[in-house]
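Any read-out appearing in this document is the output of simple, stated calculations on the displayed coordinates, not a laboratory observation. What you see is a predicted model; the values in this text were computed from it and never measured. Cβ atoms are built from the backbone, for glycine too; each structure is taken alone.
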Structure I
Amino acid sequence: MKSNPFFELYVGDRFTSREFVTIFSDYLVPHALPIFIPGNVVVTGIQGSGKSMLLGLLQPTVRIEYDAEGEDFPVPEKRRKFISASVNLAHQSAIDFGLRKDIDEDPEEIEFLFADFLNYLIVDGFLKSLNSLVNGPAHLRTEVGLQTGRSAYNEVAPVISDLSIWEGWLGPCSTFVELQERIQRRIRIFRRYLHRKDKVLDPSISNTRTQIGHPIRDCIVALKTAGIVDNDTSLFVDVDQYEELGNISSRNTEGKKVDYRSVINRALAARDAAVSYRIGARGHAWRRHSRIQGTDARLEEERDYKYVDLDILLKRKEDQRIDIFPNFARDVFVRRLKFAGFRDDLLLSANQIENSDEVEPADQLETVYGPQLKASERVNKLNIRQPEKILKLEASWRPETRNKLKELAASDLLSAKLGEIWIRQKGDKYDLNVPNSKLPWQDKSYWRKERREAAALQIASQAHQRPYWCGADEIVGLSGGNILVFLSLNQFIWDTWIQYAGEESEVRSTLPKIAEIVQSIGILKASNFWIEKMAQETGRSSERLQFVNLVAEKLAAKLFSDEKLSNPGHTGFSLSEHELKEMPEVLRFLEELSDYGNMLMLDHTTKNRDRRQRKKFYFHPVFCPHFRIPYIRTKEPYYAKVSEVANWIYESGYKSVLSNKIQNEERSLFDQ
């Protein structure tokens, strides 16, 4: 680990099992228990939501490291009796089927071959798990129900190799090593073909191909029948990076496209009691891709699988009592600092804080970053020499009104700006010759709360200065419920601090206190990074980037030109569900924005009397510093028409389906 504790972001893919124990936050485990209960489970979430980390708990090497470190394995005891077989589709050449363009010539044959390749990867993963457990502590073998030790584990080989499922290809194996080598030989033959080392696939492969899910099922049933594995031991097959199957290159010939996802869906549809699948995917890869290979049927939630949506689980809640993300983020923060070498006595995990006997246990995130600044404090930190010039006072207003607001600006510019907005809205009819705390806008807490963030940003814009973004709760808020974004914000802040602190940043005996201006610079860098990162994503990344930039520009311009701040909630837009159904292509595009984490999509009910259901859309909070708009949502969003949003999408470059639907529709109301 480099001097920045947050240097490595993608911990689920790159950390060793030993590092996993230190770095992994078990805070989500109680909220994702279906993963450890028999039955198929689909775990979805945007990039960085923690899917791979949670699924990592299924791996025996991780369980063994917990035991070696004397740490309690974070899975409940009654849910620990399982053995896993893990496959990462992105790392194990599954997506390399796209390297062979001739696969479109017979898509059904390729689906069968893909199923066979995946079957062997799964069995290979299962054998690796058995090998780890056999060579691990005896009490862990007992815990998972594996009744064989180092001296006898070769008995597994003849049981598995004699199965008829292999159709003679595997041949008899007398040792575990020999069995592994035969399985891996088949995988190597596939890889040679996929990587064009062999022009033609070995005919013996096609002649002995296996149906999806059958080999691993037969293996576990045979081992249980032989008494090698307990009958009540669960077998979990973990298939991660499911979304990569949608990125496999294909000529997309009419009627000849290979559907790799349907192959895995067929395994889930079997609902085989002997095997439970865990599928890790992003939402956009799972939604509308439920086709089952060889049928017209579709997977059904609850019937074929349980669903764990980490995006919903971690989505920020207005009720802080049920908002789990802040404590999750703080726990991850503490674990990163421990891993980087900060003294243990300086740090407490989220669970330790919750169970502490102290009245107010230390909040390490706030120790480092301080509390979130109030809107008035952020305004006061701006370098404004003549604050009264920020105000836009009308000549028609009474002299006493203008003088009061100018006088107030010298001591509390935000209050003076809110006063200006109040007078514009309500009229110049109030007696302002009262103590500042009794001014009419100060007495209206909700009115003030709804406008203070937007007013503070208006002031910074008028002063031609960057607003301040800093403080522990601000960093959590800007993360938008995504732990990867949280880590990224910390990464950029610490990089900036290290540049300023130099050698002092290597000191691990005390927690640093990072200055607000340093945090603000780092947060802006992170915001810019996440905007630019959109262009590197899959899907319609170019159009999504253009859409976000275009709509943010329109909303920001509207917000900053609204001198009355009549609509402070217009940092997002809302659409009628009824209208969305009439333009499904618009809905799909917006869902893709949501699935990639570019925008938040939330259900809400119209403010009108009809109480119709709507969906509202906001930019991910981390984008807001870049666009200089508030990320805190207040009041109602902009009520757009679906044809208007279709125009925005069209202007963003996505014209294939929308062009015919909007050519006669009204142009954007924002352009009027």
Structure II
Amino acid sequence: MREPILLKDFLDYKFLSGLQYSPDGTRAVYAVSSCDLSANGYQHHLYLWDGQKHTRLTGSGDERLFLWEDDNTILFASLREKEDRDAVQKGEERTVFYRLSLSGGEASRAFSIPLTVTGIQQISRGQYVLQVRYDLRFSELYLLKGHEKAAMLQEKRDAESYEILDELPFYGNGKGYTNKIRTSLFLYESDSETLTPISSPLMEVRDAKLSEDHSLLYYIGEDFQTRRISRQGIWVFQIDTKENRQLMEAGDFCLFSLQPWADSLLVLGTDEKQYGSHENPWYYRLEDGKLSLLASYEDSFSSTVGSDCRLGSGKTSCLSGDTYYFITTRVNSSHIYSLTRDGAISPVLEYPGSVDFMDISGSTILYGGMQDSRLQELYTFDLSSGERKRISSFNEWVMETRDVRPLEPCTFQRNGMELYGWVMTPRNYQKGEQYPAILDIHGGPKTVYGEVFFHEMQVWANMGYFVFFMNPTGSDGRGNDFADVKGKYGTVDYDDLMAFTSTVLERYPDIDPSRLGVTGGSYGGFMTNWIIGHTDRFRAAASQRSISNWISMAHTSDIGSRFVRDQMAGYTWTDAERMWEHSPLKYAPNVKTPTLFIHSDEDFRCPLSEGLQMYSALVENGVEARLCLFKGENHELSRSGRPKQRIRRLEEITDWMENHLK
């Protein structure tokens, strides 16, 4: 008999990311990450797949950023030497690249860059495009020497005790305070150790790609002094002359991505005029400084299928020959689709679960994803034969030894619309016995739950709970119209969730209706707060990284001014009454449900003040409440937080449910 999935089992899971084929397409390198409980962090190692077997290439534990230098050599970033680590500790910026031959031998130091590099593309051997996290105040340290350098280092250390804010947004979740910090582009030539800025100092670069012959670099960026409004322009940088030229001015479009395509430039973007900031991008060609529509597309670009078992990402699109391949979320799964030069969009690989990242060589797509109830693994898909094959077994031990509870579809109709949900039955489920149940609500709201492995739900089902979850109105995967809940938060989405709860109770009579719990994070935290203010059907609630007050959210979140104005279809000075109507805090006096609040002090997406307001209101009104505050964590606590904090978070929620539902 298989063993139950335990709360701490995630410490042994493997997380995959960063997949890249070699230039000749015969081999691939990718990153494998795992928890390091002793250091309360993560180890990251590079692996090679040679078409037959998987081999670990690196051993220091901090290797994730890499590129193929040629068919037999990779460059990767790592701080392996004490001198480099000490320099960074003292406040210097430094990214060191090592060269590793796949024929054998140790990695050798290739070059050191005095900036914080977050991405790298090779133009030619010794010439690279760098994506850099550039601090306009202190990153120019690399240009200074002697007393000037020492003085700036001291100024940087002194500035650690305060922040100056003169732009919006002033911080970013997982990034810290971002005031006067930009994602910038540099040209680096290793032979001369020359760094040449490409993008302008105040520009926030969103995407950059080399032309097929590597003579040009195209990039999307937004130049702003005080306030970022997410309207980007397009530039091209001539590598040999080092000259910049603007191809399209920033104006009506929010641009997502670009791709040089033969003699044209493919651009993904939206004017947001019909559905706002959640509007899915369409596919355009850039012609004479303007975007010309190539293909309209109502579904999202990339995967939004949620799970708490990923760490890192990879390519979501690839150009192969004359065809553009991309990951898209449709209904409850993410798939691979293609776009041809005539504007035709077609399915390539449709399979339940998620495709998380991909690369292509010839007729073979290599991808990482979560399919067949498994944690992340690598797969190949043959474009000629249509054969899909799993080629890795990093997490196969879970399928072989643990009781992975199956997902039972639970679709239902509401207002003529079919809605999708699932139910997980408890371990050792015996019909006729009564069990507690937990409703889990996803974030977003423009994401989806799908048929993928979700650790926390598996833990609860293995502890004797029914677990049920769905994709209410506002979720992704069903086009722009379904995802549009502007000005409707807490209305149609709440009705969907309550109808789903009633459907589950009707179809599963072994659920004890007096022992229901509800939880969710981000939008799911908002909805948890909303639910407890509008119904008493749940005996316990756990509200995570939530929203409680749209007015405060608008002026404290890193996306507040843009997101709230859009999603509330109004703003503080003109529509405060509407924003308050949709704020769970307004209904706090109605709450009777014992509620646990989970929040992080560096959550800049749904700031700590949101959890504090709702918690304080419940305590003031005599409702049992508890707030667990995680220091040094952010909005991603449940997915990429430090292992010990992830353990404590899940223990807090689980203990709360155990105490109130059992």
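Work out which structure the value 6.5 belongs to, where distance in nm of label points 7 Å out along Cα→Cβ at positions 173 and 557 was derived from one of I, II. Source structure: I. Structures I, II were shown, and helix-only ellipticity at 222 nm (-39500 (n - 2.57) for each DSSP H run of 4 or more, over all residues; to 500) at -13500 was computed from I. The maximum of relative contact order in percent (Cα under 8 Å, 6 or more apart) over structures I, II, that is, the highest value, falls on I. Looking at distance in nm of label points 7 Å out along Cα→Cβ at positions 261 and 613 over structures I, II, structure II comes out largest.
Matching task: 100, 66, 45 is the computed value of Cα extents along the principal axes in Å. Pick the structure from I, II. Matching structure: I. A value of 11.8 for mean count of other Cβ atoms within 10 Å over residues 141-148, calculated from one of I, II, originates in structure II. Here FRET efficiency 1/(1 + (r/R0)^6) of positions 381 and 509 (r between Cβ atoms, R0 = 25 Å, to 0.05) is compared for structures I, II. The highest value is that of I.
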